[in-house]
Structure P
Amino acid sequence: MELADVLVLVISFVLLLAIGVPISYSIGISAVLTMLLSIDSLATFTTVAQRMATGLDSFALLAIPFFILAGQLMNRGGIAKRLIDFAKVFVGRLPGGLAFVNILAAMFFGAISGSAVAAASAIGGFMGERMEKEGYDRDFSAAVNITSSTTGLIIPPSNI
């Protein structure tokens, strides 16, 4: 890579950032401009299109939104509420019981869905309001939900 290519890359990136273009677009546009100086335009656009298609062809990245969708469907279908009620039978009477209920329900939900993202989405959407209504701090309930949603990952069938 020549000095001129490096200068075009850095200057175009800084200029795009200065005018308020988002970082991801600035990186992409700067890379395309630098490639246009180095190689033929057809090869540049072919390479960019191929890299973008390869980046989208990832099953792991496609699984995340589908796990969130599964979590929301289970939440709307009532599975999350039933799991919370089931967990409340075991630990609801303890001091700080609703936080324990959140942990146990997220563990059960993570074991069913196999995804921490789905557990955080479904259980957190329901338990956040419930914990806040019963006097828990909003930051505390968010922290409990975030940390408890990962417990389902150690229980099969997890997507790890």
Structure Q
Amino acid sequence: MGIIIVTKPKVKLFCGFIFSDLNILHSTLIKLSKNFGTIDIVSEFLKFNFTDYYNKEFGNNLIRCWVSFKTYIPADLITKIKIFTNTIENNLSINCNRTINVDPGYITSASIILVTTKNFSHRIYLCDGIYGEVTMIYRKGQFIKLPWTYKDYLSKSATNFFLSIRER
């Protein structure tokens, strides 16, 4: 039997976005900043052409970016954050179609963790309908992909973003 740790690990919160309208991103960032504090790092904006999964719902000419927040959070808060970001997505929807995809996650010194409402073989149930996955691991100065790592997370823009967070 292991020893129960009383202190909760603190992690670096980030959110990934897929969208086509910069105004929608701006209003989303305002809502997130009110709840999670100052944004400290913003990634480059990428043309999101890694998959056509979102095209039917969002349209074409999608943009991908990530932001991190200055304040560290307790790791177990991530499920509540995912539920909150789902609410933002729903509130900004038009005719039952989202206008932005908001994917929160966190980074530790060892890995990048994403949360989702979708179960799959490599995901574990956390609580309240939210699943977590280790998306990438950090080893020997770089993030290492796993069989399920999304292609956009392997882009130079993404890896630079995550390495800059980890350095802090």
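For which of P, Q does FRET efficiency 1/(1 + (r/R0)^6) of positions 57 and 145 (r between Cβ atoms, R0 = 30 Å, to 0.05), calculated from the coordinates, equal 0.70?
So the calculation was done on Q.
Upon calculation of distance in nm of label points 7 Å out along Cα→Cβ at positions 65 and 113 from the atomic coordinates, which of the structures P, Q produces 1.6?
Only one of P, Q returns 1.6 for distance in nm of label points 7 Å out along Cα→Cβ at positions 65 and 113, namely P.
So distance in nm of label points 7 Å out along Cα→Cβ at positions 33 and 73, computed for just one structure, reads 4.5; which one of P, Q is that?
Label of the originating structure: P.
Out of P, Q, which structure matches 25, 18, 17 when semi-axes √(5λ) of the Cα gyration tensor in Å is calculated?
Source structure for this number: Q.
Which structure, out of P, Q, was helix-only ellipticity at 222 nm (-39500 (n - 2.57) for each DSSP H run of 4 or more, over all residues; to 500) calculated from, if the result is -8000?
Q
Using the calculated result 19 for relative contact order in percent (Cα under 8 Å, 6 or more apart), pick out the matching structure from P, Q.
P
Every number here is computed from the coordinates shown, using simple stated rules; none is lab data. Only a predicted model underlies this, so the values are computations on that prediction, with no experimental measurement involved. Cβ atoms are built from the backbone, for glycine too; each structure is taken alone.
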